[in-house]
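Take a look at the structures listed below.
Here, each number is a calculation from the coordinates, and none is a lab measurement. All values derive from a computational prediction rather than experimental measurement. Cβ atoms are built from the backbone, for glycine too; each structure is taken alone.
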Structure P
Amino acid sequence: MPGMSEWAAKRFWTAAKAEAVAGGFGVRLDGRAVRTPAKAELVVPTRALAREIAAEWDAQEGVIAPATMPMTRAANAAIDRVAREREAVAALLAEYGGSDLLCYRAESPAELVARQAAAWDPLLDWAGSALSARLRTTSGVMHVDQDAGALGRLHEAVRLLDIWALTAFHDLVSLSGSLVIGFAALRDHAPADALWQVSRIDESWQHEQWGSDDEANAVAQRKECDFLNAKRFHDLSRPGAEG
C-alpha cells in the first residue's frame, strides 16, 4: 500500500480521493488506502483534513516530494508517534513553560526592551486570564523560577489536547520557543502570522541593526511556513472545519 516510506517512488496513481472510513476519513489513491510509515491506515478526524491531504497527493508530479506535503506529514506524526507517546510529548512541551521566550527580556537597548514589552506583556496577561497562568519575567540570561501552580495548570492544559492538536502544538511551541504563543495560536487569540512575528522580535531587531544573509532568510521563511502549516493542520482537524 502507498505510504510515506515509499516516497522515493514516482507517482503511480491517477487520482487521490478523501473518503469516509471507520473511525474518521481516509485517503484513497485509485481505491488503495494511504498508509503511514508504520503501516497504519491514515485516518484523520475530519473530511476537511482528508481533502487537504488528498490534494497534496494529487499535486505530486514525478518523484514524490515529502516537503510539499505538510498535512500528510503531520497526520503521519500524529498517528505513528504522538498517539503512542502522548504523555511524553505533553510533558516535553509543558517544560517550555519554565523557560518561555516571553519571560526573558533584553537589558538594553531601550528600544528593544520597549518593543519586547509592548508585544509580550499583553500575551502574558492573556495567559494569566485565559490559562490561569501568569508567568514571571526577568532581564538578562538568569533563570527565573515560575510559580508551581501556574506551571501545573499549563501542563494540564497541554495534557487535555487531543493527538491532532498536540501534534500541531508541538511545532507551534518548538518553533516559537513559547508555550504561551502556542496556546494563543490554538485558541485564536491573534492571527498566526502576527504571533509568528511576535516570536521573532529579537531576530528582527538584529536584522535591522546588522542585516542578514540569504541563508538566514531562507531558514526563517521555512520556519514561518512550518508554523503556519501547524496552525492550519490544527484548524482542519477541528470538528466543523471547512476545507
Structure Q
Amino acid sequence: MIRTAAVGDIHMAPETQGTLRPAFETLSECADLLLLAGDLTRHGTPEEARVVAREIQGLGVPVVAVLGNHDRHDDRPEEVTAILEEAGAQVLEGRAVVVDCGGARVGVAGTTGFGGGFVGRCAGEFGEPLMKEFVRYSRRCADGLRMSLEQLGEQGCDARIALTHYSPVPDTLAGEPLEIYPFLGSYLLAEAIDTAGADLAVHGHAHAGTENGMTNGGVRVRNVAQPVIGRAFHVYHVHARQPVGAGTVGEPT
C-alpha cells in the first residue's frame, strides 16, 4: 500500500510563509511521498518560489511537483523550477521520475498540461494559426505525459501516477462555470493516461471543482486543489501492482 499525499493551488507568497510547514512536517508519519499539482505560487516569481522551497525542504518523504499557470506568469519557470529542485523537489514537465516509497518503486509522470476542452465541446486544429497552436500545444503536453507513463511501464514500477495541473476529465470540474471548462483542462490528457495506463491521476487548477472523477478507461482522477480538499493535503492509498492485472486506488484518508 503506497500512501500518496497530494495538494495543489497553494498559491504561496511571502506573507503566507510557514502556514503549511506544520502540516507538512507530519508527512513522514502518514505518507510515502508528496505530490504538488501546480500553482504553488501566486505570480511565479523567484521570491515566491523560495517561500514554497522553505515549506517543502527536508520533509523526509520524496516531493514531486509540476508547475501551474500561476507559476509561469512571470515568465521565469526555469528559475522557479531550479529553486524548488534545490529544495529537494523533482519538478516534471514531459518526463517521469521513479521514487522509492518504503521499498515500492513508484513512477510519477508529470506535465502542467493545457486547456482545450472535452469531447463534444473542445477546440480543434482549424482556422487561425494561433488557434491551431493552442491545440497543438495541448497535444504536445499530453504526448509528453503518455510517453512518460509508457516509459514507467517499461521499467516495471509498482505503481504509476499521472500528475498534472490542468484536468484530464470534466468530472472534477463540476461546480465551475461551464463556460470556462475549455480553460481548465483537456480530454487529450485523459487519452494519454488511458493509452499508457496509470493507477491514479492527480490534478489541481479547478478551485470550485469536485474532488472525484474517472477517465473513460477507469483510472481514478482526484482534483487536489487546496480550495477543493480544504486542508494542507489529502492522502490516497494506491495498491502496488501485482504480476498480472492493474492496481487500484483507495479513497482518501
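Have a look at P, Q and say which one yields 0.75 for FRET efficiency 1/(1 + (r/R0)^6) of positions 166 and 230 (r between Cβ atoms, R0 = 25 Å, to 0.05), as calculated. For FRET efficiency 1/(1 + (r/R0)^6) of positions 166 and 230 (r between Cβ atoms, R0 = 25 Å, to 0.05), the value 0.75 is produced by structure Q. Taking distance in nm of label points 7 Å out along Cα→Cβ at positions 102 and 158 as the criterion, the top structure among P, Q is P, with the largest value. For the set P, Q, ranking by distance in nm of label points 7 Å out along Cα→Cβ at positions 126 and 150 places Q highest.
State the single structure among P, Q that was used to calculate helix-only ellipticity at 222 nm (-39500 (n - 2.57) for each DSSP H run of 4 or more, over all residues; to 500), giving -16000. Here the read-out was taken from P. Can you say which of P, Q returns -0.28, -0.36, -0.75, -0.94 when log10 I(q)/I(0) by the Debye sum over Cα atoms at q = 0.07, 0.08, 0.12, 0.14 Å⁻¹ is computed? The read-out comes from structure P.
Given that mean count of other Cβ atoms within 10 Å over residues 22-29, derived from a single structure, equals 17.8, which label among P, Q identifies that structure? The value was obtained from structure P.
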